[in-house]
1. Work out the source of 19.7, 60 here, i.e. which of P, Q gives that when Rg and Dmax of the Cα atoms in Å is computed.
2. Given that volume of the Cα convex hull per residue in Å³, for residues 225-304 alone, derived from a single structure, equals 137, which label among P, Q identifies that structure?
3. Given that FRET efficiency 1/(1 + (r/R0)^6) of positions 73 and 97 (r between Cβ atoms, R0 = 30 Å, to 0.05), derived from a single structure, equals 0.70, which label among P, Q identifies that structure?
4. Suppose you compute distance in nm of label points 7 Å out along Cα→Cβ at positions 17 and 281 for every structure in P, Q: which one lands on 2.7?
5. When mean count of other Cβ atoms within 10 Å over residues 145-152 is computed for each of P, Q, which one produces 24.5?
6. Suppose distance in nm of label points 7 Å out along Cα→Cβ at positions 241 and 289 works out to 2.0; of P, Q, which structure was it derived from?
7. Determine which structure produced the value 0.25 for FRET efficiency 1/(1 + (r/R0)^6) of positions 113 and 337 (r between Cβ atoms, R0 = 35 Å, to 0.05), calculated from the coordinates; the candidates are P, Q.
8. Hey, helix-only ellipticity at 222 nm (-39500 (n - 2.57) for each DSSP H run of 4 or more, over all residues; to 500) derived from one of P, Q reads -13000; which structure?
Structure P
Amino acid sequence: MKKKALIFGVTGQDGAYLSKFLLKKNYIVHGVKRRSSSFNTSRLDDIYKDPISTKTNFILHFGDMTDTQSVNNLINKINPDEIYNLAAQSHVKVSFEIPEYTSNADALGSLRILEAIVNSKKKIKFYQAGTSEMYGKVMERPQTEKTPFYPRSPYGVAKLYSHWMTVNYREAYGVFACNGILFNHESPLRGETFVTKKIIKALCKIKFKKQEKLYLGNIYSKRDWGHAEDYVEAMWKMLQLKTPDDFVICSGKQYSIKQFINLVSLQLNFPIKWKGKGINEKGYDKNNKCIIEINKKYFRPSEVDSLIGSYKKAKKILKWSPRHNIKSLIKDMINYELKHIDNVNKKI
């Protein structure tokens with residue numbers, strides 16, 4: 001009999017990659033999306049079929065993480081073997097602007113799922129999507145499963161609540177519940193407000209004269225970037241263990257945003273020269289035209305300066321390690337953007 005997986009947050013980057021991964025594993029995949037005026041399933045267009053007219057192993061449901069009854073009804077109706085909670089208000093800067101909603105969706109949302117699992121009295125395995133933002137003001141380098149947390153945003157705090165609630169329900173009620181502490185992971189399907197996507201999309205457009213300038217915040221923030229395609233495999237591997245546990249999933253390598261920009265410009269064969277310091281630092285093209293500027297509005301109220309993880313535990317227990325490096329990730333993202341720029345049909 002085929003396993004059934006229920007994915008909250010299925011329309012996001014990770015939801016799309018995880019759905020495709022599980023379908024290849026012969027799962028029946030149920031995905032949850034919020035009801036809205038637009039049918040936001042573009043990341044799933046290649047696998048979605050109308051279940052009313054076509055037999056399919058991929059089924060979409062309307063639901064809402066901020067509504068307890070909605071969560072309960074879905075879990076009782078579908079009766080899944082595995083639940084992946086990828087749903088979140090996941091933009092760090094936006095979490096400062098809407099902290100209450102972020103807390104409701106990102107913190108209480110996971111609690112609603114855990115309560116529904118306990119009340120169902122069924123052996124449902126649960127994956128909680130954690131984040132390196134929980135480390136925030138880092139206590140050590142690299143960050144591991146034992147590194148103390150010090151979140152620096154409402155998003156990080158909400159995710160930390162979910163992390164500890166997952167541990168608590170595992171210990172108190174015996175729920176098979178795992179936390180994946182995922183460091184930044186990107187892909188062609190990344191949302192356009194995230195800095196890697198923003199940089200690559202803008203530089204592709206600027207090179208082909210479809211955009212004038214790119215505005216950024218702190219270009220000296222350092223991050224550990226991987227590919228979402230690799231990371232969803234780690235999620236699945238966690239739920240195949242005999243005993244639930246928590247794992248850091250990362251690349252183990254770190255780059256500043258400025259270094260990321262330079263790597264993108266190198267692959268695009270679009271050199272950028274930097275001049276100035278601090279808020280006045282700017283990037284120029286080969287014709288000495290300013291194409292990158294720093295703008296204070298893109299800085300966070302409290303910054304997370306440096307994140308780099310260790311996947312030593314995941315490598316040992318899950319037999320997982322990343323297949324992509326930073327260059328192959330950037331190449332993948334650039335090729336996608338070039339295909340979607342009007343009148344441009346190029347590939348690096």
Structure Q
Amino acid sequence: MKVAVLTSSRADYGIYRPLLELLEKDSFFDLSLLVFGTHLSEKFGNTIVNIYADEYKIVEKIDTLPTGDSPSEISYSIGKTIEEFSKVWGKHNFDIVVALGDRYEMFAAVSSAIPFNLKIAHIHGGETTLGAIDNTFRHAITLMSNIHFTAAEEYRKRVIEIVGNEKNVYNTGALSIDNIKQIQLLTLEQFQEKFGIDLSIPSILFTFHPETVEFERNTYYINEIICALDELNDYQIIITMPNSDTMGLQIRSELNKFIEKNANAIGVESFGSLGYLTCMKHCSMLLGNTSSGFIEAAGFDKPVINLGNRQSGRIITPNIFNSQINKIEIINAISKAVSYSSSKETKIYGNGKAAEQMIKHLKNYANR
């Protein structure tokens with residue numbers, strides 16, 4: 001079975017890894033990677049080097065990254081991605097194409113495959129993020145896909161509602177839980193040696209992506225967030241940078257100014273999966289609006305302050321403390337998160353066997 005995996009960022013590649021390992025080991029599959037988006041950008045860490053290090057077969061590198069972060073440049077990038085991938089699909093013969101998540105560039109790549117009648121396997125469908133245009137793209141990818149692997153039962157039911165039937169819709173759990181259970185995380189000493197960060201100090205892991213539905217409010221949001229961060233003198237603040245979204249560059253710029261002025265702030269472009277999960281395990285809490293604050297943080301039963309509306313619609317487990325984006329509410333939410341104690345109700349994203357289930361369902365799909 002010739003399988004092409006679409007990867008456009010550090011985030012999806014890190015999630016894919018348990019599945020890629022099994023696909024590579026199983027002689028039933030012929031695995032190829034199609035690499036595009038921020039992987040090819042120096043600004044975003046040139047994360048294609050991680051794929052080279054893992055020695056997976058890259059059959060195409062497609063430059064589709066927008067030059068800026070305005071709506072027109074994002075729109076142009078969608079069109080460019082469709083155009084460039086139309087050339088890719090004409091060159092190769094794949095039995096199935098695997099797409100993960102909800103990014104605009106993933107939507108564009110999948111859209112371009114439909115006229116070629118390619119079969120699409122979609123991971124992480126059925127989720128809802130009302131504060132991001134990704135919500136539209138995710139559901140569109142679901143409609144264009146032939147087989148679906150969801151992270152939770154609630155999301156499986158939503159995919160069934162979207163596509164109109166339950167055929168080939170499976171709740172496999174999340175690949176991120178596989179990662180947490182399988183990966184040998186770094187020790188505190190190894191982490192400090194690799195990244196120069198001492199996680200024995202009380203730390204907050206921070207990531208904030210633009211709210212792309214009401215993108216014009218992002219200037220206000222980042223100003224309020226920085227006012228709150230200025231108050232967190234008892235913590236080391238570890239800041240990972242936003243992805244390539246509308247106004248993402250402006251947020252990145254303001255965060256870099258904050259890092260330059262504050263000795264307790266550390267900026268990281270990309271930890272990679274091993275570094276990011278190690279940091280999450282040892283930090284005091286997460287702060288921001290990243291999807292990893294829902295699934296990966298649930299796997300560690302780690303308290304999360306979820307900011308704003310970008311992730312509105314996702315399942316809220318007991319470790320998540322929602323906060324609107326203003327200084328006072330953020331500080332109050334952090335105070336609540338400090339007193340969080342563990343809960344079994346966070347364990348809703350599977351048992352760490354998602355990749356195995358996906359492999360089984362792909363084989364059954366191929367043999368029909």
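What follows draws every value from the coordinates through simple rules; no lab data is involved. Note that the structure is a prediction, hence the values are computed from the model and not measured. Cβ atoms are built from the backbone, for glycine too; each structure is taken alone.
1. Details: P: 20.5, 67; Q: 19.7, 60.
Answer for the origin of the read-out: Q.
2. Values: P: 137; Q: 99.
Clearly, the read-out refers to P.
3. Numbers: P: 0.45; Q: 0.70.
Source structure for this number: Q.
4. Details: P: 2.7; Q: 1.1.
The structure behind it is P.
5. Details: P: 16.0; Q: 24.5.
Attributed to the structure labelled Q.
6. On the way: P: 5.2; Q: 2.0.
Label of the originating structure: Q.
7. On the way: P: 0.50; Q: 0.25.
Derived from the structure labelled Q.
8. Working: P: -10000; Q: -13000.
Of the structures listed, the value fits Q.
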